[in-house]
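Input: structures, listed below.
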Structure P
Amino acid sequence: MSTSSVSRKHLILEIRGKTKISCDLKRHLSPRTVGTIMRSLPLEGHAHLLGKSILYFETIIDSGIERPKSEFKKGDVAFLPSSGSICFFINDVASAKTMTLIGKLNDNIDALKDVKSGDVFCIYEEMA
């Protein structure tokens, strides 16, 4: 049985060939951006590392900034509109770029520390 609701969508972030991490996108944080992402699933791209605290992959999503933030906690999921990237935070970060907070990783966050540039991220809705 799926734990998704209208305001919270349960997704899987898969690091191809390595692991799967449960995450939730929360519509109340940024309704337009989360809605656009949900309609675009599944999404896939190569992992990139920004500093030592942010992993991201580029998407084809074109959505402006919504409720901009520059401080994020370990496990946060954000959207970077300038590149259409979905970002995952390995540590607490005060970012120079403003992003749209869209959700949270639920478990196994430390598995992201083993991700290498070029690994394939895939994010999709878990089917019951």
Structure Q
Amino acid sequence: MNSVTQIRLAEPVSVDHDRLGALYSEMGHAGAEDVVCRAMEELALRMAHCDRLMRSAEYDELRKSARSLIAIAEQIGMDLLARVARDVMDCIDIGDSVALAATLGRLMRAGEGSLTAIWDLQDITI
């Protein structure tokens, strides 16, 4: 073997513009901005918490944290993030630690990409 191939993992993310639009229609611009900003902050904190819980093998708490990620992500149109958080819960439920590690890695990539996508939309009127 003379070469090493490096695989760059990337998660294609998208934000549900219809969900965000509905949020802005329901709450007005200022109210929706406040909800989105608080949700983004909470998602970032919970993702970091999930990572710590995984490292300390606190799977029951990790499951609770992933469940809370789902509700927050769905509220602001991050459907992929919510789906991957469900997958994390499924891995915990079946007791597959290898799949859990891989899926949690995917959760982190999807979360970072989703947060970036929402951040990029902050200057766009919905």
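Values for this structure:
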| item | result |
| --- | --- |
| Top of P, Q by mean count of other Cβ atoms within 10 Å over residues 28-35, largest first | P |
| For Rg and Dmax of the Cα atoms in Å computed as 13.2, 40, the structure of P, Q it came from | P |
| Identity of the structure behind 0.8 (criterion: distance in nm of label points 7 Å out along Cα→Cβ at positions 20 and 108, calculated), options P, Q | P |
| If helix-only ellipticity at 222 nm (-39500 (n - 2.57) for each DSSP H run of 4 or more, over all residues; to 500) is computed and equals -27000, the structure in P, Q | Q |
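Bear in mind these aren't lab numbers, they're just calculated from the coordinates by the rules spelled out. This one's a predicted model, so the numbers in the text were calculated from it and none came from an experiment. Cβ atoms are built from the backbone, for glycine too; each structure is taken alone.
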